[in-house]
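What follows is a set of structures for review.
Here, each number is a calculation from the coordinates, and none is a lab measurement. All figures in this text were calculated on a predicted structure; none of them were measured in a lab. Cβ atoms are built from the backbone, for glycine too; each structure is taken alone.
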Structure 1
Amino acid sequence: MALDHTLIGVETPPHERTWTEKDTMLYALGVGAGTDELAFTTEKDQRVLPTFAVLAAQALGRRLGDYDPALLVHAEQAFELHRELPAAGGVRTTSKVTGMYDKGSGALVTVEATAVDLDTGEPVIASRSSVFIRGEGGFGGDRGPKDTWAAPDRAPDQKVTYSTRPEQALIYRLSGDYNPLHSDPAFAARAGFDRPILHGLCTYGVTGRALLHAVAGSDPARFKAMAGRFSSPVFPGESLTVSIWVDGADVLFRTAKDDGTVVIDRGRATIA
């Protein structure tokens, strides 16, 4: 098994994606929005949760090498919005692998994507992500850049807790991520889990909702950017608490389960 290092820096062909009002409402339900968030879950004066940007900017996937897909996990996700997303719309996205880093026990592969408006070509979303592939390290490569994130030496300015539902992953997967890790017990067992886990991007979306309502006044137009590192799996039905530190437009956050296990670490957001 080996990664294909020749992919680094090679841009993919443009991929067009469109979405409807139904798609953005379904996404909102998939990340836990409900009857108290009707602006996102119904068509009346509909608006879009900012974290939908991650799905909108996804390009066509490509094989990174020869490895067991059950050993791949989403490691990090970030996006920047150039403008508020419409309830229905479309973008044209290109992406490229920006690095393959040797972490010893595995490899970290980083990807950047740029999504532009289908009609005008103007930038809409910039996205950065990484995946960790267990067993693919040890090739003698660079370990990658270090992150200097640190939680402030004070209590969080706000803490928000949301519960997830036992069927949360089955709803979220209808937005397009049909990885059997989140629905098939046998596949989840191959990856070392006793049952399917929640999509990392679902946890990310739940966290984004907490940030939107707690520090952006529930106004998606004020939500400019978000980044975080996935540090532990979540099982559908578990509750998530987002600890938030605010310094003007700059926001730091961390998401944890009831037992204190951190599931999204090194969180950053920018709120206008």
Structure 2
Amino acid sequence: MYQEIDIGQDSKLLLYKNKDFWEDILPKTFEESSYIDVITYNFNFNNYSEKSFYFKLKDLASKGVKIRLLYAKETYMENEEILVEDVFKSFVLCAKLDNNHSKIFLSDKVAYIGSANFSVGSNNNYECGIIIKDIEVIEKIRKTFVTELIEASELISIPENPFDPLHIINDLIQTLETIAPMLLHDRDAILIDQNLELIPELRNWEFAQELLENSTINFEFEFDHVFDWLNFYCDCYENRSVNESEFQILCDFVPKFYKHLQKIKSKLVKLYETEGKENVIPQQI
């Protein structure tokens, strides 16, 4: 059974029963995500079947998706101890909040807030929830609700290997996607609000390069086009204006750097899928 009501703003209210949350409610949204946040009441760490949330999250983490899991209770087979596999411990942040009863699922482009616990057992229940696809609203939920819950939680498992060049590259791509539209308008648009603060984010490319240098796979990642982000930022900040020649350099740099990052991202994703993330990125820097 499945019913939905369109409530506007790229949102739907759902009522469903006997549906697979992963395959039926939010099909094929997660593989395209750079991050996933799961907030639930209980979580089963000992269900290793391919349909379980444990397996799905572990699989996506091994492919470079940034995973954060918050739960109140662990569930597992009676008389069994929880056995969390190394790949899960290495790449998934787990937090415990005993009095949490909220259920939130976030990815880059989709949010679910509703009644369902993220377990196979919930598929048999009548469940109700809201699907949101407004990216600005999703980001607000992540920065307010999810941040509040994680800050109130006990961190059970901090990723042993949290530094992933793919995560940094995804963040850089998002930064460039925000900067690019400004380049089509008056160059002083970059001074409005917090736009100028996007420029220092470009420094993270140096860290990404360091991680790539230490990876187990040799491939080209160097980028020849130079943009002095620090000089650009300081000039803009001090003079409250954008130099024409520096602006043209930025206009030339952004699309070329974006294309370069997309190329590296595509190769990293493929390597993670074929080799496993744990076999590609360094365990220690």
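Mean count of other Cβ atoms within 10 Å over residues 62-69 computed as 14.2: which structure among 1, 2? Intermediate values should be presented prior to the final figure.
Numbers: 1: 14.2; 2: 22.2.
Only structure 1 yields this read-out.
One of 1, 2 was used to compute FRET efficiency 1/(1 + (r/R0)^6) of positions 166 and 190 (r between Cβ atoms, R0 = 25 Å, to 0.05), and the answer was 0.40. Which one was it? Don't skip to the end; give the middle numbers.
Working: 1: 0.70; 2: 0.40.
Derived from the structure labelled 2.
One of 1, 2 was used to calculate helix-only ellipticity at 222 nm (-39500 (n - 2.57) for each DSSP H run of 4 or more, over all residues; to 500), giving -10500; which?
On the way: 1: -4500; 2: -10500.
Matching structure: 2.
So if we calculate distance in nm of label points 7 Å out along Cα→Cβ at positions 118 and 254 for every structure here (1, 2), which label has the highest result?
Working: 1: 4.3; 2: 3.4.
With respect to distance in nm of label points 7 Å out along Cα→Cβ at positions 118 and 254, the highest-scoring structure among 1, 2 is 1.
For structures 1, 2, which has the highest computed value of Cα Rg over 2.2 N^0.38 Å? If you can, show how the numbers build up before the last one.
Working: 1: 0.97; 2: 1.12.
When Cα Rg over 2.2 N^0.38 Å is computed for each of 1, 2, structure 2 gives the biggest number.
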